[in-house]
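Below, each structure is written out as C-alpha cells.
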Structure P
Amino acid sequence: MELFDKFVQEYLPLISEDRLIQASLIFLLAAIFSKTAKSIIHRIQIHAAGRTSNPFDDHMFGILKRPVGITILLIGTYLAVVRSQLFNEQLALIESLLVTVGVFFWLSCVLNGARFILRHLSRNNTKVKVVQQHTLPLFENLAVIILYGAAIYFIFVAWDIDVSAWIASAGILGLALSFAAKDTLANLFAGVFILADTPYKIGDFIVLDSGERGMVTHIGIRSTRILTRDDVEVTIPNAIMGNTKVTNETAGPSSKYRIRIQVGVAYGSDIPQVRAALLAAVKQVNNVEKTPEPRVRFRTFADSSLNFELLCWVGEPVLRGSVSDLLNEAVYNEFNRQGIQIPFPQRDVNLRQISE
C-alpha cells in the first residue's frame, strides 16, 4: 500500500490533476496487471504440465487464473472509486458489493478444486481409503456445505451483519437434529470408520458374533450387506458392524481356508492305517489344495473312540461346505474299504429281578 500511495501522490499528478483521469488510469493499470497475472499463471501451468505427469497441478493452475485476475480487477476498481471521490457516501456499499463478487468467484474456484481432488482420490483410493467411488457423493456434499457456509459467513462480514445470533441458532438446530437422528449419525460415522480402517472389503467372507456368515456385497455409509450361502442378502447397520466382532475368513496373506474333518475310530484300530486312510480319502477330492499339504492329527481318547482330525485347505472359504461334504463321504467309503470301524455309543442294560 505504501508503494501505491507513493504512486498516487507523486506520479499520477504528473500525468493529470483530474481525479477522474487518475481513477481511470488506476483501473487501466489494474486491468493490465490482471491480464499479466493470468498470463503468468498460464505459463506456469504449461511449464508444470510439461514436467509432471500428475494432472493435479495442471488443473489447479487452470482454475486459479480467473479468480486471481478478477481479484486484481476488483481491487483496482475499489482503488479507482476511492481516488475519484465521487461515491464517498456509498463507499462502504461499493466495498461490500466488490467483496461479495470476489467471494463468489473464489467459492467457485475452491469448490471446483475440492471436487477435482476428491474425484482424483476416489480413482486412486490406495492413498485415502475412505474416499471411494460410492462415498464420493457424501464428501462432495460435505465440501459444498462447508464451502457455502464459509462463503455466507464472509459475505455477512462484508455487509457488517452480526453472525453471532445466526451461529447460536445453527448450533441449537444442529443439537436438536443430532438427538433426533442419533442412530443415523451413528451409522454414518461408523461407516466412515469402516471405510477408513477396512476390516473387510467387498468380496470377503465374514462371520459375525451373531452367527451370520456370507460374502460382503456392499459397504455403504449407512449399512453393510452380506450374501449368505442360502442366497439371502442380510443388511446390517454400520453401528452394529462397528461394535461387533467380525471374523474375516478371506483376509490374510492368502485367501485359502482350512477345513477340519473330525472322525472317531474304535479302540484297537491301527493308528498308522487310520492316518493313511484319511490321507487317501483326501486324494479322492479334487478341490483340496496340495499346498499346504493335508495332515492328520490324533486328538483325544474319548469314551468310545480314538478321535482324529483331518486338516486340509481349499482355495477360498466359499468351498468349505461342498468340500466338507465330499471329504466326509470319501472318509466313510475309505474306512469301509479298509475295514476301519467307526464306533457308536453302546449301552449294556442288565435286568435284575428283585424278590419281594
Structure Q
Amino acid sequence: MSEAASFSIEDASEGAAPVLRLSGPLTIARLGDMPNALEAEAGPFSAIDISDAKHIDTIGAWLISSLSAKWGCPINGADEDAERLLEAVKPDADAGPAPALHAEKVTPVVRVLDQIGASTVVAWQTLGGLVGFLGAVMVASWSLIRNPSRFRWNAVVQRFEVVGVSALGIIGLMSFLIGIVIAQQGAVQLRAFGMEILTVNLVGRLTLRELGVLMTAIMVAGRSGSAFAAQLGMMKLTEEIDAMRTIGVSPMEALVMPRIMAAVVMMPLLGFYASVLAIIGGGFMCAISLEIPPVTFVQRLREVVPLHDLWIGLIKAPVFGLIIGMSGCFQGLLVESNAEEVGIRTTAAVVQAIFMVIVLDAFFAVFFTWVGWV
C-alpha cells in the first residue's frame, strides 16, 4: 500500500510554541484527510518542518503556504524544488487572508438562492449594457446621417443576402408547415361545434398578426443573431477590431451598423413572406381536410381578416430586427479571452434575443388591444 502523508507535533524547548512536522508525500493523491485534521489544530506553531517530506506537488505547496500564513510561522527544511513551488503559490500580500482549508458545506437551498442572485445580477448588468449599446448605436446612426459618404453600402447589401435571401428556404418551409399545423389543429377543435369554416379566420389572423413575424424573428435570431455574435467575437479575439480603431475606423459604423440595418430592413419582408407561406399552408390543409376550395378560402380571408392585422405584423418586425441585431453584436463585442467564450456569447445572444422578442411581443399585444386593433 502506498505511503500516505502525515504530520506530528513536537514540543519545543524553553516554553516555545511547538513545531509542526509534515512527513511523507505531500501530493494531492496522498494528502487524504490531513487538511481537515490540520484545520482542527488550534496552533499556533513556532515553525513548520518539511524536511521529512518525500515529494511535494502544487497542492501540497499550497497547503504548506496556507498553514504558514494562518499561524504566521516560518517554513523550515525545504529543498530547492520545494522552495520554488512555495514561492509560486505564495499568496499575494494584497489578496487578503488565505482561504480556509475546509469550507463549510453549502446546502442545496443556499446554492439555489446563490445561483438565482448571481443570475439576477448578470441580468441587470446585461440590461444596462444593452441600454448603453443602444445609445452607442443611436450616436453612430446620427454620425452616419450627418456623413452619408461613410456609410458602407456594400457591407449592408452583403448582410441583406446573409440575413434575408439565404434564409428564404428555411423560413418558407417552416412557415408553410406551421400553417398546416394551425389549420389541422383548428379544424379538429372547431369540428366539435360545427364551425370548421372558422379555421380560415384562425389561420389568417393568427399568422398575419402573431406567428408569422414571431416565428420569423426566432429563426433569424437563431440563424443570423448567432452569426453576428460569432463573427464579431472572432474578430475581437484576433484583434481585428483593435486594429480598426488604431487606423481610425469606427467598429460601430463599419461592423455593427450594417448588421443592424440589414436585420431591421429584412425582418418586415421576411415576416410578410412567412405569413403568406403560412396562409398558403393553411389553405392547402383546408382544401384537403375540410374540402374548402382555394377560391372560397381567399374570399373568406378577405372578409374576416382586417387590414390592421397586416400592419401590426409589419410594425413589430423592424423592432424585432433591431433587438436581434443589437443582441448579436453586443454579445460578440463582449468576447475577451478565448475561443470558448465565443460559443458562450453566441448562445447568450440567441437566448437573449428570443427572450426579448417574446417579451416585446407580449407588450405589443397588450398595446394594440388597448388602442382597439383587435
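Ranked by distance in nm of label points 7 Å out along Cα→Cβ at positions 60 and 228, structures P, Q are topped by Q, which has the highest value. When Cα Rg over 2.2 N^0.38 Å, for residues 44-83 alone is calculated, the result is 1.07; to which of the structures P, Q does this value belong? Derived from the structure labelled Q. Thinking of P, Q, which structure, once relative contact order in percent (Cα under 8 Å, 6 or more apart) is computed, gives back 10? Comparing all candidates, it corresponds to P. Source structure of the calculated read-out (helix-only ellipticity at 222 nm (-39500 (n - 2.57) for each DSSP H run of 4 or more, over all residues; to 500), -21500) within P, Q: Q.
Given 17.4 as the derived value for mean count of other Cβ atoms within 10 Å over residues 156-163, which of the supplied structures P, Q does it correspond to?
Details: P: 12.8; Q: 17.4.
It traces back to Q.
One of P, Q was used to calculate percent of Cα pairs over 19 Å apart, for residues 204-283 alone, giving 54; which? Going through each structure in turn, the value belongs to P.
One of P, Q was used to compute FRET efficiency 1/(1 + (r/R0)^6) of positions 108 and 268 (r between Cβ atoms, R0 = 41 Å, to 0.05), and the answer was 0.30. Which one was it? It traces back to Q. Work out the source of 6.2 here, i.e. which of P, Q gives that when distance in nm of label points 7 Å out along Cα→Cβ at positions 68 and 220 is computed. Clearly, the read-out refers to Q. Identify the structure, out of P, Q, from whose coordinates mean projected area of the Cα convex hull in nm² was calculated to give 35.8. Only one of P, Q returns 35.8 for mean projected area of the Cα convex hull in nm², namely P.
Where a number appears in this text, it was derived from the coordinates with a stated rule and is not lab data. Computed from a predicted structure; not experimentally measured. Cβ atoms are built from the backbone, for glycine too; each structure is taken alone.
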